[in-house]
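Please go over the structures that come below.
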Structure I
Amino acid sequence: MARPKLNRKPAPQMEVARRSLDAQAADKLRDAILTGVFAPGEKLTEEVIAESFGLSRGTIRASLRLLVHEGLIVQEPYRGYSVRSLTSRDAWELFTLRNTLEAFAARLLAETITEAKRERLDQAYDKVVKAVASGARTRAVEADFQLHLTIAELTEHTALQAHYALIAGQVRLYQSLVSKFLSLQDYIVTHESLISAMREGRAGEAERLAAEHNTADGERLVEWLREAESRSDRSGRAAGSPAA
């Protein structure tokens, strides 16, 4: 007697591969935004990007949605997708919020530091050092971002991690703009004492250093954006392009 045919589900690896392609497209598009290939406020069309990247429009559509969720891209009814612009007000809100989250994260990590956490913290910081040594600014910016993600993760504070994830895309854009004012060596100088304080459990010092680091960079960026906006008002040009 012949066995009845079963309705088989698609092989799981096919769906995994599909998601992987969407993620790869999102990575490529994210890099293009953060290096200034696509400027803040620039309209993004599926057809043009798909042709440029050599990918299907469906894959590009999925990657655009991922970056909308990250906060790097905005989607407006009847207008489609565009790169998020960072205004001086946006930058002020972002750095003051980061101050609260990252200062708390630095204190909490210092209070709960273990040998295993020290090892992971050292690994993340070592990537910053190696990126600086390579001379690649975009690599240093990404390593800096990943270091702060690692600090948040090592706190094991799920609510903190969730709030940080909500602004992760905007933080990436923010850090790309801040890099205009930093030398590569600054990425080491501004983190060295903070890493030491967290490693050695000096919670109050870690909290203070994290806040000072964020405030100095944030105030500088806000002032630069205000000046750029003032020039834009006079000339009609848009401001706020990330550094290449």
Structure II
Amino acid sequence: MLYLVGLGIWDEKDISIKGVEVCKKAKDVYMELYTSEWHGSIKAIEGMINKKIKLVARAELEDKMDTIIRKSKDNDIAILVPGDPLVATTHTALYLECMKRGIKVRVINSSSIYTAICRCGLQIYKFGRTVSIPKPAKNFSPLSFYDSILTNRINNMHTLMLLDPEMNVKDALKLLLDAERHKKGGIFSEETFIIVCSRLGSDDEKILYGRIKDVMKQHIRNPAALILPAALHFMEEECLNMIKINKTKSKK
């Protein structure tokens, strides 16, 4: 059987007991770290499962996919994946290929950005399409993400924005304002309220809510994600007010 095991959102402490048990009994354990950032210790997990982990790059996993699947026919093979296993399409392809060949495959779910964002108080079922914000480079400055954000706004859905790993929050916000100047959809201005989720799952995670102009003044560490909220339910609004920057103090 092939096991796709989620490592969780931050480090080795996020892997589930079930995930550890699966890896202990597996003949071979692989780990890929290209689909998402992970801040844990491979050595620590090797200590938990009492065996060596084979680290594979994306190209290696894709090249060895057939070999791994064939091994899984007669042996338990585990692949450790940052976050939740099926968030990345590469692992979905692996899952489907096993199903097509009649090889048993099991997913051990774990925490990911898609569950952790609820820490800000927004309701998960009110999110629309997730967008990726790329880091601009010479002769490369795509603004197609803006159209997806606009569609979510029209449909009154929150938008999760995943930032390029090399992009900081301030640069991402500048890019959103620049996209607004080009697209003119009326979504972003310095007065637009936005949510920042920084280093979710870590001991120093930070979640902020405020106007773009105020958020840009904050010291925010990577990795981070942005959320553009749609119309708020009263409970969502109450939660966001608890983390709001420059909130007005009530008079006594």
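Laboratory data are not the source of any read-out in this text; all were calculated from the coordinates shown. Here the structure is a predicted model, which is why all the values come from computation and not from measurement. Cβ atoms are built from the backbone, for glycine too; each structure is taken alone.
Of the structures labelled I, II, which one yields -10000 when helix-only ellipticity at 222 nm (-39500 (n - 2.57) for each DSSP H run of 4 or more, over all residues; to 500) is computed from its coordinates?
II
Out of I, II, which one gives 19 for relative contact order in percent (Cα under 8 Å, 6 or more apart) as computed from the coordinates?
II
Upon calculation of Cα Rg over 2.2 N^0.38 Å, for residues 38-125 alone from the atomic coordinates, which of the structures I, II produces 1.26? Spell out each step's value before the answer.
Details: I: 1.57; II: 1.26.
Structure II accounts for this read-out.
Computing mean projected area of the Cα convex hull in nm² gives 18.7 for which of I, II?
Going through each structure in turn, the value belongs to I.
Kindly point out which one of I, II the value 0.95 was derived from, the read-out being FRET efficiency 1/(1 + (r/R0)^6) of positions 150 and 206 (r between Cβ atoms, R0 = 25 Å, to 0.05).
Details: I: 0.95; II: 0.35.
Computed on structure I.
Please state which of the structures I, II yields 4.3 when distance in nm of label points 7 Å out along Cα→Cβ at positions 110 and 190 is computed from it.
II
Compute distance in nm of label points 7 Å out along Cα→Cβ at positions 22 and 86 for each of I, II and report the one that scores greatest.
The maximum falls on structure I.
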